[in-house]
Structure I
Amino acid sequence: MRAAAVPARRHIRAAALAHYFEVAEAVGLNPQPLLRRVGLSRRMLVDPEQRIPLAAALQLLEASAEASGCADFGLRMAEARRLSDLGALSLLLTHLSSLRAVLQTLIHSRQLVGGTLALALVESGKSTVIREELVEPAAARSRQATELALGVLFRLCATLPGQRWNPQSVNFRHAAPADIQRHRHLFHCRLKFGSEFDGIVCATADLDSPNPQADPVLAAYARRLIDVPGETAEETPAQTVRKFLYVQLPLGGASIEQAAQSLDLHVRTLQRQLAADGVAFSDLVDEVRRDLVLRYLAQPDRSLTWVAQQVGYGQLSSFTRWFVRQFQETPSAWRRRPRQGGKVAAAQA
């Protein structure tokens, strides 16, 4: 079996940490020692287009929450976000025809939280789930990053003029913290912790409610500002496919045909692009599946059958055979080891 290419060290735009200093000051935190500890500086975070290591940004978020005693530090940063922080993208989103058009644009945008976020709309009758996946394993383990991402998306939709935004619930995979007052204040809807997914549930009808302030001419102008000719894409084809797989594997739609269709490419064109990246589609499927499996197995209340289904296996026996090939032990054995070894799960995931 050919191993997947090792992803390069991920960098993100400093815009992902917008309003960090504002929040730090509000909670009485001196950020300078923390910045030095993770290898960042105030100057690096001032320019929103500055590229910073993702790992350093995640460490800063978690360290800031711990040092300040504010477990809701990420939510506070989301609460401070303004629509104007998105620059020309905010002009485009304001003048799109509906909330569905806004979300479809965000699905293909890398500006929301620095390219580490994948979004999908999952319709089920009268309700639709706006499902979020943090596509980097380290980001997915960060509660601050998860809550920042959900908070930013929620606040963005809530502040768009002309859109109907009455979400039914906000769902978190992680357990409820001791104090959820800020969650209630920011989200003002039902909160579900220990959920099967991270995301927001809203009425399907709200997604298609016409935006009375939409202006196609201004929307087209904004698109031209965003799609600057000759601008180098930030993502490789392999990175784009990874994002697709993170949201589609749990939904049962992760074939190469579906991936190519979502990217508006022919299958052979996508295969050639991935080959130029030194990776095959099947390699990426296994890579993403390995990460998702370890995330799900770390949730002790989820059955192995459920875990298998979330990564595309209808039969537990088929999933077990795949898992043994990947990890040289059964999923049951893997799950038992963290109970005996404390932080084994966190170290491996």
Structure II
Amino acid sequence: MAELATLPPLPDQKTKGWEFTDLSDLDLDAYEPASVDVALPRVDGATVLPLAEAVESHPELTEGRLGALVPGDDPFVARNEASWNAGLLVHVPAGVKVAEPIRVELPLDEDGTAVAWRTLIVLEEGAEAEVWEHSGSAGDETDALLNSVVELHVGQAATLRYVSTQDISERAWIFSSQRAQVERDGRLHWTALGFGSGRGKVRMDTVLAGPGSEARVTGGYAGAPGQHLDFDTTQVHAAPNTFSDLAFRGVLAAGSTAVWRGMIRVDPGAQQTDAFQECRNLLLSPDAHADAIPGLEIEADDVRCTHAAAIAQIDREQLFYLTSRGLSPAMAKQAIIEGFLESLVERLAEGPVREEISAALERRLAEIL
């Protein structure tokens, strides 16, 4: 673990990537390490352990993997490395297909505490698994901090479905650095929802490291008054014949703000890359604000890379049409929002993930409307 004295300074709004998120009133010393008690499921065919226990008892599963994907010079990754106090290892051996989703619930309910959480998921060649991680708070008055680091190793011809959702207190801070590496012919289906926190930043990076690898990333967020949500995504194509598809949708109530910054990076030699990214935001009030900033860095010449971004308020003509057909203004507004989010839900395969994400979005809309 890194020494506290050598940790990089916290970023300010002059730091690249942090222009939209103000950390000037973040006092890390005000938060004491939390006591974290997380129940882990027993899974046939896979190793699911608290990360600290795995480091001691199964070093062959963690060495060379823990910390290998995330940038150690990131100020929050470095602080997590220096002080993580809870975490998870999921290891699926070659050829094993885990039948049931592996679910983990991480609470953030103690005032004045910080959780430094670490996740390491490793799927060996031909393995298949679905992992759900949820961070939540019982109420919206908890002043706490969550600093999480997630590393997803998807082996050759392996398939990982990873679902990461959070609805922590709207007074809490969140900093999360999440990075996946997908090897030859591997498949990653990554779903993320962000509802809670007052401020912070979530980074989601996908590296397509082997030929034929694929990643499909679907994200949604919904901000209530006073919230500022910040997402930073990167799709790195480091090998030829790779595919990535990323789509985010955001719904923002009056007094909330959000920023999404996306980048598709194609390395030299990563020919026949096929990559897409988009972020669309629906503002429920003139007092809501969103920034959507897509980007491309392409160093190969035989590629197909496209991006899209949109920010709009509820269409008055749609609202008029629905109210003229007998819907109340509130019902018409909800129908428009649900239609906006339906395209996000439709990206998910039919089954438990799609049903639970749809239900979570409905619950959040009821809260912010």
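We did not get these values from a lab; they are worked out from the coordinates using the rules stated. Just so it is clear, the model here is predicted, and its values are computed rather than measured. Cβ atoms are built from the backbone, for glycine too; each structure is taken alone.
Here is how the numbers come out for the structure above:
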{"quantity": "Ranking I, II by mean count of other Cβ atoms within 10 Å over residues 24-31, the structure that comes out highest", "calculated": "I"}
{"quantity": "Which of I, II leads on distance in nm of label points 7 Å out along Cα→Cβ at positions 120 and 280, largest value", "calculated": "II"}
{"quantity": "When FRET efficiency 1/(1 + (r/R0)^6) of positions 192 and 208 (r between Cβ atoms, R0 = 25 Å, to 0.05) is computed for each of I, II, the largest belongs to", "calculated": "II"}
{"quantity": "Which entry (I, II) yields the derived value -5000 for helix-only ellipticity at 222 nm (-39500 (n - 2.57) for each DSSP H run of 4 or more, over all residues; to 500)", "calculated": "II"}
{"quantity": "Which of I, II yields 10 [relative contact order in percent (Cα under 8 Å, 6 or more apart), calculated]", "calculated": "II"}
{"quantity": "Top of I, II by mean count of other Cβ atoms within 10 Å over residues 240-247, largest first", "calculated": "I"}
{"quantity": "Entry that produces 4.3 once distance in nm of label points 7 Å out along Cα→Cβ at positions 224 and 304 is calculated, selected from I, II", "calculated": "II"}
{"quantity": "Comparison of I, II - label where mean count of other Cβ atoms within 10 Å over residues 168-175 is highest", "calculated": "II"}
